[in-house]
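Please find the structures below.
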Structure P
Amino acid sequence: MWKLFLIFLTLAVGYGFAVPIKHVEDSCTYPNGTDVKIHTYNCDGSWPIMVKNSQVYDSNGNVMYPIDPRKAMILDLISVNNGIVFTDNKVNVTIYSFGKNWLTGNCEWLKLETGTLLANIDGCEFAHNCPLQTGDLDLKLPLDLSLFAAIVNTLASNKPYQLEVQMFDYYEGSKHEEIACVVSQIRFSEGN
């Protein structure tokens, strides 16, 4: 029994848990202009860190859209920290696919199951963004998504996806409170 469990676990981690729910057909249009640009917004207005704008660039400084997650990129986040200086953070990411729900026939965001692969990511180590000072922030974050190839490779190209990113304060002695929640609606490039 344990051998079967280990085989399943190996396959799940090796191939990822991002399993999109089958859509009836691709008759849904891109929401919020995501066919031509990133759509980013804060989950609500109560977070210490608020994102004002975002853009993705390739390694040569050119705008990368649609996004090719197999290539190195730089995420430029224009934001403001209305809280304290944050010296450590953890991030949880939830991925949604936009399509027609086969039960309702409505076009909607459907959550993709990724298990714990996108939970408790060390934000300081992954994005090299610590400490997060107070005031206006122009964060240019070099991103390499190859660590998440098991998930990225399962996602279809030329479809809209939504990434919900929740950031938590992990400074020693903190209560691990949520300090930011941002949603980015994007499109991946062909060949993904």
Structure Q
Amino acid sequence: MGKKATPEITMKDLIMSFSLFGFAALICIFIWKRQQTVPFLSEIFDLSNILISSLIGIGSGIVFAVLVAILARVTKTKMPDNEGGTMLLELMKKPYGPVLVGVLPGVFEELFFRGFLLALLLTFMNTPLAILLSTLVFWLLHVPQYKGSIVLNVVVFVLSIGLSILFVELGTLWAPILAHGIYNYLVTLFVQKGIIEI
């Protein structure tokens, strides 16, 4: 039998799915924080150190993307031949790929995984354990698209740890959002330009 066709994902579908993810994060934060939701959101989006947090986030995203590009070339890593991997690769190759694959996950995944999940876990356990558990959940969400590639799974795991450390050390989501967004944007651009051949 032939290979099953990968369903076409439109820009609207992508925006809707990530928006729902962000909305779910806000609902979780509201359920957890209740009357303290607005002060909590003000804290994780605090503007007092936005310049340094932004520079650290942008720099971290660039460094990580370059390191992953080198790793992908050296190990000749390919996108796994599965539905999730094929769908992601098709999205990356679209003209709007770098923006949507970079910007949307950077904002909405960070709001959920660092802004809600990691922050919640930090109230119940020590920092290393909270980072490890939130990283495991982040990694599990990404397993379907990277199933079959040890290198890409390790990259996702290490990226999540790095993003979590940025959140813990800087106390806001600015650095993780920018690092995640820049990383995704650059990796997608590298794929489009043939710098990474996956």
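Quick note: the coordinates plus some simple rules give every number you see, no bench work behind them. These figures come from a predicted structure and were not determined experimentally. Cβ atoms are built from the backbone, for glycine too; each structure is taken alone.
Remarks
- Answer label among P, Q for the case where helix-only ellipticity at 222 nm (-39500 (n - 2.57) for each DSSP H run of 4 or more, over all residues; to 500), calculated from the coordinates, equals -24500: Q
- Which of P, Q leads on mean count of other Cβ atoms within 10 Å over residues 60-67, largest value: Q
- Source structure of the calculated read-out (relative contact order in percent (Cα under 8 Å, 6 or more apart), 37) within P, Q: Q.
- Entry that produces 13.7 once Kirkwood radius over Cα pairs in Å, for residues 132-171 alone is calculated, selected from P, Q: P
- Origin of the value 17.5, 55, where Rg and Dmax of the Cα atoms in Å was derived from one of P, Q: P
- Taking mean count of other Cβ atoms within 10 Å over residues 52-59 as the criterion, the top-ranked structure out of P, Q is Q, with the highest value.
- Structure responsible for 6.6, with mean projected area of the Cα convex hull in nm², for residues 68-115 alone calculated and labels P, Q on offer: P
- Each of P, Q could give FRET efficiency 1/(1 + (r/R0)^6) of positions 36 and 100 (r between Cβ atoms, R0 = 30 Å, to 0.05), but the derived value 0.90 comes from P.
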